[in-house]
Structure 1
Amino acid sequence: MLKMNGMPKNLVIVESPAKARTIERFLGENYKVMSSYGHIRDLPKKGLNIDLEHDFEPKYEINVDKKKVVSQLRKESKNLDVFLASDEDREGEAIAWHLSQALKLDPTKVKRIVFHEITKTAIDEAIKNPRLIDLHLVDAQQARRVLDRLVGYELSPLLWKKVRTGLSAGRVQSVSVRLIVERERQIREFQPESSFKVSAIFIHNGETIPATLSTTLANNEATKTWLEATKNATFEVLSLDTKPSKRSPSAPFTTSTLQQEASRRLGFSVRQTMTTAQRLYEAGKITYMRTDSTTLSGLAIGSIGDYIKKEFGANYHKTRQFKTKNQSAQEAHEAIRPTDVRTKEINGENSENRLYDLIWRRSVASQMSEANIDRTQLDISISNQKEVFIAKGEILVFDGFMKVYGGTKDDVILPKLAKGDNLELSELNAKQQFSRPPARYGEASLVKKLEELGIGRPSTYAPTISTIQTRGYVEKTDLEGEKRNIEVLYLKNGSINAQIEEETTGADRNKLIPTPIAEVTTDFLKKYFSNIVDYDFTAKVEGEFDEIAAGKRKWNQMIGEFYHDFHPLIEKTEEVSRHEVSQAKLVGNDPKTDKPIYARFGRYGPMLQRGETTEENKPEFAPMPQGASIETVTLDQALVMFQLPRVVGKTKDGNEILANIGRFGPYIKINDVSVSIKGFDPHHITEEEARELYEAKLKKDAEKHIKDLAKGIKILNGPYGPYISNGKVNARIAKDRDPLTITQEEAEDLLAKAPTKKRKFRSRKAK
C-alpha cells in the first residue's frame, strides 16, 4: 500500500453515501471512502447501442448525472491505492468493472473487496484479503443487460405500433404480466360449486364440545334429508386419540421470503421492504439483503446459540444449518440476519425498527428448539348415520421457537372423555358454502411464484413489479367483493328451521389486477413471441446466465443464439395488422340493423364496434359498459351503449343537450361546450340535472374569463394567475401587468414566444 505522511493512503469506493459513512468509521484515517452513487455507466437511453455485427458488443457511456462523480473519483484514484467495494453480487461486480473502465484502472489488477455485512470485523477481513474483479460475473450481468435491451428495443416499438403507444416488453416483466392475466382469467371462468358444511355442539357433564361432520353434504335436499334422519339419533365417543406433535422453525430469510413475510406480517410492499432493508444494511444492522441463500456462517450460528442459551436456557437451543433449496443461487451469500444478535432493538425509523425486529426474530428462531404440541382428535359416532363428527383439541406443551417468533394459538382443550361415553346434542347447523377460485396475486405471492418457476433473481423482483404497474399493465387495488345469500339449516329441539344469511365474497386487499391492455399485450406476445412469455424458456435463460457466471459459457454466444431466433420474428410480425392484434370478439348481431357488434381493443382501451370496416361503410363505435370487459360484455349491455348519444332535453336558451360517454367518462354536450357528469349515468340523467351541471360550468367559466380578443384569443384567469390562450398554446402574463390592458399585438407576440408542450411519447423505429 502507498505511504504518504499526513494523508489517506487508500481509497475505498462503495455504491452509496450511507454505506461510505458507516465504513469510514471502521477504517480510520489511512482510508478515504467515497461513493459512486450506484451505476456510473450504462447503455445510452436513445438507440440500440449494441454492435450487432461484432459479437453484440455494448457501447456504454458515463451517465450524465455521474460525470462529476467520476471526475472526482479519477482525481482521487491517481494518488491512492484503490479498493473497489461495490455489493457482493453480479450487479455489484458489474459496477466494480465499470468503475475500473471509467477510472482507467486495470480490471485484471485492481483490488476488489467484498463483504456481506458492514461490521468492523468484516471490513477489516475484506481489506486483508482483496481479490480481482470476477469477469465471469460481469459477463453474466452484461448478458442480462444486453438481452433485455435487445428485447425492449426491438419488441417495444412493435407493441407501440400494433397495440398502444408507450408500452414496453421484457423477459421477466412480460412473464409476470402473463401470470397475472392468466390467473384473472381462471377466476373469471371459475364456476363455484355449492355444498353444506355441518357443525354441531355437544355437551358432556356441563362442558361443550364443538365438532364438524367428517364430510360435506351435496345440496339443500340432501342436507334436509340428512337432518331429518338425524333428529332421533344418539351420539357417543367412538375414539379418542392424543398424539404428540412438533412444529419446526422456518429457515432464515432470503430476499423473497423476507418480502413475503414483511407483506403478510407488516403490510409492506415489495419495494418498501427492499428500500428499508437497504437502509438497514448500509447502517451495518443486517447482512446483505439480496440473496438466494438460507445458510448462516458458523460464527453467526455460534453467536445466536450463545444468545439463546443465555436469554432462554439451553433447552430452547438447537443448532441448525438450512440448505439452500435454489440450486442456481447466484453467489455464496448468507441468509439475511442481524450483524449482532445481541442488538434486539435499533433506534431507527418506524419501518426500519419493524423490519429489523422481524429479521432478528426469524434468525434467532431458526436456531431454537421445536415447539411441542399435544394434538387430540375425538371421533363421535351417529347412531343412524355412517358419517362421524370430529372434534379437535390442541395443547402447547413447550413453546420452543414460538417464544420468539410467535404463531401460538389459544389452547383448545377437550373435556376428559372415554370411548363409549354418550354425548348430548345441544345444536346442529348446516351452512351453505361455495368453492373458491384461485387467489389473485399480491406483490409477495407473485414474487413467490416467480421464484418457484426459476424466473428472475433477488435483485429483479422489486423493479419488475414496479415496472408492470408504472407501464399500466397492472393495478394494485382493494376489491370490495360482492354480497350473496347463503342458506343455513338448523336442527334444534327436534325441529329443522331454515334462514338466509348474507355474506361478502371476493373481498381482498392490495391485489394485482390486470388492465385490458395487459390482456391484449399478453395474447399478442403468446401468439407471435411465445418464447418471450414462456415460463420454461425464461427460467432456461436464467440458467444460462448462471452458466456464464460460472465460466462455462461465453455471454455473446448465448446472446447470438437468442437473437438468431428472435429477430426474424420481429420482421415477420411487422406485417400483422393492428385489427388482427386487437382480437375482436363477436358479441352478437343488432336485432334492428342485423349488423354485427364486436368487443375489441381500440386506441384508448376496450370498446364496442357495430358494423364491419369496409371501403363503403364505416362502423359505429361505443364505449365499453362500466364493469364489463371484452370477455364478459353481453349483447344486451352492448345495445344499450349504442343508444348514446342520447337527447336529454334542452337548456333554458333552447339548445339541445346530448349525453354520451367519452374517453374521460360520461359527459353532456351543448353546442361546443362539454361538461363532465361524473357520478351520473348518461342513460338516465334528467333534463333538470343536466341543466344544473351546465349552468354551474358556465358560471365557473365566467369567473375564469377576463377578456376576448380577435382570432379566438382569450385572456383567462387560471390557478397560477392570468394567462393568454388561443385554445392550443398558453402564455403567461407577468405578475406586474394588468391583463385588461394587453393589446391584440402583445397577445399574439406572447403566444408566439410561449414554449410548446412536448409530446409525452415519441415513436422510434427498430434497426
Structure 2
Amino acid sequence: MKYIILLFIAILILPELQAQNNVSGRVTEMDKNQNEKPLPFVNVYWSGTSHGTVTDENGEFSITRHGDAGHALVFSFVGFAPDTVFVESSKNEVNLLMTVGDQIDEVTVAKRMGGSYISKLKPIKTEFITEAGLQKLPCCNLSESFENSATIDVGYADAVTGAKHIKMLGLAGVYSQMLFENIPYLRGLESAFGLNFVPGPWMESIQISKGAAAVINGYESTTGQINIEYKKPEKSDPLFLNLFANSIGRIEANITSAIKLNEKWSTMFLVHGSTMQNKIDRDKDGFMDIPLNQQVNVFNRWKYNPEGNFRIQFGFSVLDESREGGELDFDYERDQGTMNSYGINIQSSKYHGFAKIGILLPNKPGQSIGFQTSVTSFQQDGLFGLQRYSGDQSSVYANLIYQGIIGNTNHMISTGGSFQYDDYREFLNTDLHSRTEWVPGIFGQYTYTSPQKFNGIAGLRMDYNSVYGLLITPRLHMRYMLDENTSLRASAGRGYRSANVLSENLGLLASSRIFYFTEDLKMERAWNYGVNLTRDWHLGSEKELTASIDLYRTDFQNQVIVDRDQDANGVYFYNLDGKSFSNNFQAEVIIEPVERFEITAAYRFSDVKSTIHGEILEVPLTSRYKGLMTLSYATPFRKWAFDFTGQLNGQSRLPDTRMNPPEYQLGEYSPQYFILHAQVSKRFKWFEIYAGGENLTDFRQENPILAAEDPFGPNFDASIVWGPLLGRRFYAGIRYTLK
C-alpha cells in the first residue's frame, strides 16, 4: 500500500508542475432575468484539430495548450451561436458569455450506439451495457442481462427453485455491490432471488465496475459494483409495450408509460407481469426442470424539476412472486408436510421506496448537496420438502453528500455521512436466526483531475456497526493516459460484508444435507487490488478497435466458509482459518471492422481457492475459464438487426461426493461446454418484432439431481449445478413504442 500511495502522490504532483501548459476558464449564458449562469457540456476544442473537451456542470473547463504559439479556441453548443477566441501563448484563462443563436429547423443527428463499451474517462474501469445491448437477448430480467458479458457469470443456484446467481472476479455475486441509480439495492435476504425481480425492459442501462468502488456508496463493494439505471420519465416515451413468449410456455408483458404533467413535474409507471405454468421434465427423473412461477411487479417514479438549483425525485414499487417446483405430481395444498411427493413452494413479497434530493448551492460554483434514502420491506416463505424457511427483512438507508471544489474543478472533494439499518429474522424449521444492525458512517473523498492526462480518487470512510464494531474502509483509484488512446488504471481498497448464510444458500435446502454452525460467524472482510490497460485504435471513419486487459486479486482476511466437502450429507459454516483468494485475468477486444458490424471477443481465467477443512482447495462450482464472442450487425437505421452470442464455459471443481454410494458419486470436475444464442429483429415505424433461440447447442447438465428417485432419503441433493438446466428454446416478441 505504501508504494501505491507514493506512486499516487508522485503522479499527483507532476501534472501540477505542467499547469502552465493548460488553458482554463468558464462559459456562461444569460438567463431570463439577465443573470449569468454556468453553461455545462459546451464543446471546447482547438480549431482545426480533434483535441477538445467539454465544460462541466459549473461551466468550467481546462484544456491542454495546442503547441507553443497562439491558437484559436472554438466554443460550440446546440442552440447557441458558436464562438472562436484566439488565445495568445501567454494567456492561460478564457471566460466566455455565449449568446442564443438563430432558430433553425429541427435536425436529428443519429449515431448507432454499440451494445456495450468501456468508459474512457472514469478512473474506475466501468463497462456500460446500453439499451441496445440489453435488446440483443430477450433479457426478461436482470439475471439474463449478462449473457453477452465476459465479466459476469450467470448460473442456477440449484435444480429445483429456478434461482439464478452471478459471479464476478470468480466470487459470488454477494461480494459485488448492487445499486439502483447509485442507491444500494437487492441486499440481504433479497439476494437469493433478487436478480429475477428486475425486469429487463425497465432498464435503461447497466454499469459494471470492477474492484473496490468509491467510498460514497458504502463499504460493501469488494469485487465491484453493478449499477442499474431504470428508464427516466423526462427521457422516455409516453408508452412502451414489450410482449414475450417462448417455446416452453413462459409469457411476459411489460408496460412503461412516461407522463409530463407540466414544466416541473413528470412521472412514470412501469408494470411487469410474467407466468410460467408448463411442467417440463426432459430428464425424465420425475422433477420439473424449472418451477412454475408467477410475478407481478409495479413501479411508479416521480421527478420535480423546477427552475433554479433544486431537484427531487422519488418513487415506490411493489412486488409479489410465487414459485412451485419439485416432483411433477406435487400439490402444495395436498402434500405439504408429508412424504407423498417432494416439492418446493416459495412466496416472496417486497415493498420499496426511494427519494433523491439535489441542491446546487447558489453563488458557490461547483458546490452541491445531495441526499439519498430508501426503505425496503421484504418477506419470503419457503417449503423445501419437509423443511420450512421464512425470512423477514426491514432496511432503511440514508446518505448525505456534500461536493465542492478546491480552487478549480481539478480538485474536488466529496464528504458526508450515511446510515444503514437492517433487521433480519430467519427461521429454518423452528430455529431462529436473527440480527439487527445499526451502521452510522462518515466518509471523505478527494478527486484530482489533470485534463487529458490523469484522474485520481482517494477515499476513506469509517462506519460503526452495532454488531461487529468499527469498520475502516480506505480506497484508491487512478487513471493515467499514456497517450491520447491508451489509459492505465489501478485500484486498491478494502470491503466488508455481513453474511446471511441461510438466504444466500437456499439452494442447499433442496437436499438432504444437514446445516452445521460450528462457531459464531464474523463479518467478512477482504482487500481487492487491480490494474487495467485499455487501448483504442481508430481504423477509419467512425471505426474503432478497443482492447482491454484486466488483472485483479481479492484477498480475504475473514470469510464465511460454506464447506460442502467435509461431509456429503452435511454443510458446515465457519470462519476462515487460513488463506482465501481469487486471481482473475481478462482480455477483451471490441471491433467494428465494417460499419454497423460489431465483434466482441473475450477470454477470462479465474484462480479461486480457499482453505476448506484445513486444506487449500479450489472453490467448488467456479468455472476456471470463459470464452465469449458476440457478433452484431444492423442495416441502416436498424431496420434489421442480427445478434449472435457464443460462450465457452470451462470446467469447475465439484463438491466431494466420494462418501456417497457409488451410484451417487460424481467426478472431480465438470466438463467444459459451449452454448449459443441468436436473435433477429425487424423494425417498423411504430413497433419492432424480434425472434430468436437460446442455448441453440441444446447442451444441458444431465441428471442434475442426485437420488431423484428417493427425495426424502439421505443422498438426495439438487444443489450441485454447474451447467444449463434447460435445453434449446425459441422465443418471439414485439416492442411497441408510442412517440
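Tell me which of 1, 2 gives -1000 when you compute helix-only ellipticity at 222 nm (-39500 (n - 2.57) for each DSSP H run of 4 or more, over all residues; to 500). This value belongs to structure 2.
Taking Cα extents along the principal axes in Å from the coordinates of each of 1, 2, which one would give 104, 91, 58? Computed on structure 1.
Given a computed value of 2.4 for distance in nm of label points 7 Å out along Cα→Cβ at positions 374 and 534, which structure among 1, 2 does it belong to? Checking each candidate, the match is 2.
FYI, it's all coordinate maths here, none of it is from the lab. Here the structure is a predicted model, which means the values were calculated and not measured. Cβ atoms are built from the backbone, for glycine too; each structure is taken alone.
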